[in-house]
Structure I
Amino acid sequence: DEENIIGIAGLNVKKVTLLIIGMITFAAVLGLVLTARTSLLLLVIGAVCFTVGILYTFGPFPISRMPLGEVLSGLTMGFGIFFIAVLINVADVQLATVAIAWPQFIVTGNLISVLAVFLSSLPLVFTIANIMLANNTCDFETDISNHRYTLVYYIGKEMAVKIYGWLYMGVYVAIVLAVVLGFMTPWMLGVLVTFPIVRKNVRRFTAKQVKSETFALALINMVVIHVTQIIMLILGIIF
């Protein structure tokens, strides 16, 4: 296959498979250790994220060939992993937990805290979804020839490009709303300075959707937005 790194670089398929299995096993072991030290809820969320990650390209009907890639990748990597990062660093009662008294189980949590985490994760959800959307938009014709019917196939390239721009707008709306509701430090409004850069890149992608020329703009936007977020968060913690 000349469309992926294994075919392009001539990598050994067996070695790549062993590497994937090794990384999955290592991550699973770390997840179980963290579950033992925190909450069973981590095991549930981690299992869901693992399943989506594996099924994204594995099986007779991989997610990457369906119109669910952008949504599931955005939610699992953007919200799921973000939620896990918060969960393992706060007390159970502050966010959510699962208690088991066989054969019963109880799920408890703080809706305000969960909402705060969800809203705070939306910038990451949107930028990750846009990486997938940009990739599928650039590969539109190739995907059809390979029988990959992604979201772009169903909504068309014109609408896909519009959604691409809207999702970046959603990043800034989510940040402002999170600050107004007190979920984020006011310093996070500093991320708004990245808007002109992101807008310029969105216009370039809107004008031309070519993998070798404009796909990387989605990656650049992600780095610009989230590196600035990290800087603003550090400043908020210090001051």
Structure II
Amino acid sequence: LAVKPVDQFISGWQAWQRDPQPLAILGGGVAGVEMALALADQVPQLALFCGEPLLAGHCAGLRMRAWGHLRMRRVQVREHCPISRIDGNCLISGEASVWRGNRLLLASGAQALPWIAASGLSCDGDGFVHTAPTLQSHSHPQVFAVGDCASLPGVRKSGLYSMRQVPVLAANLSAALRGGALRDYKTHGQRPLLLASGDGGALLGWHQWSAGGQLYGRCKDYFDRAFVKRHRLER
């Protein structure tokens, strides 16, 4: 069961809840950790598999806080354990079976769709479109790419960064049609990360500083609701 699309995940999870069984989560990023903390008390046993260190790329304080919460919730964390294939009900790392069970949740982050690499556009090693700061494809400047399909240095593949690219994308599409000058998308430095801890609280990571508690959970809830309200389609 994949975390996205969300509606399919919710319906699948509701079916699973009728017969709780041990669960494995594939992915040690923010999504995988948040899902593990949210679901740990709802399954008999939970294992989290990470191809890299837990929360790779984030500050050490945030990683240690997340480790502590996962231990308290009795989540078995396997770092540096990339899953090479799924064989029946077994997870295989290299040639060794590392977990056996009937329920696997995929939270391994953005994956490039195969048609992108087959399209002839210049792509990085993971199959994402190489883009310039103007959000144009390096190989086909008449094509613009943003969000999870694109590879731009310094830009994480997340909804927040995708939304920030929208004003520059809109301006550059208009300028390209009129033959005008294009704008560069500029990253705004590292933004604070709020990671839900599954108990109503949240963990905060920013540069090399971290914190946690219920106050940060209320802040995360406020920001998330405001984001959804701001970008909601009115019917």
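Each of I, II could give distance in nm of label points 7 Å out along Cα→Cβ at positions 162 and 186, but the derived value 3.8 comes from I.
Could you tell me which structure in I, II was used to calculate FRET efficiency 1/(1 + (r/R0)^6) of positions 74 and 98 (r between Cβ atoms, R0 = 25 Å, to 0.05) as 0.85? Of the structures listed, the value fits II. Thinking of I, II, which structure, once volume of the Cα convex hull per residue in Å³, for residues 50-145 alone is computed, gives back 118? Matching structure: I. For distance in nm of label points 7 Å out along Cα→Cβ at positions 42 and 218, which of I, II scores largest? The structure with the largest value is I. Tell me which of I, II gives 23.8 when you compute mean count of other Cβ atoms within 10 Å over residues 26-33. Corresponding structure: II.
Each of the structures I, II was assessed by mean count of other Cβ atoms within 10 Å over residues 130-137; the largest value belongs to I. One of I, II was used to compute helix-only ellipticity at 222 nm (-39500 (n - 2.57) for each DSSP H run of 4 or more, over all residues; to 500), and the answer was -10500. Which one was it? The structure behind it is II.
One of I, II was used to compute distance in nm of label points 7 Å out along Cα→Cβ at positions 66 and 202, and the result was 1.5. Which label is that? Only structure II yields this read-out.
All of the numbers you see were taken from the coordinates with simple rules; none came from a lab. Just so it is clear, the structure is predicted and the values come from calculations on it, not from any experiment. Cβ atoms are built from the backbone, for glycine too; each structure is taken alone.
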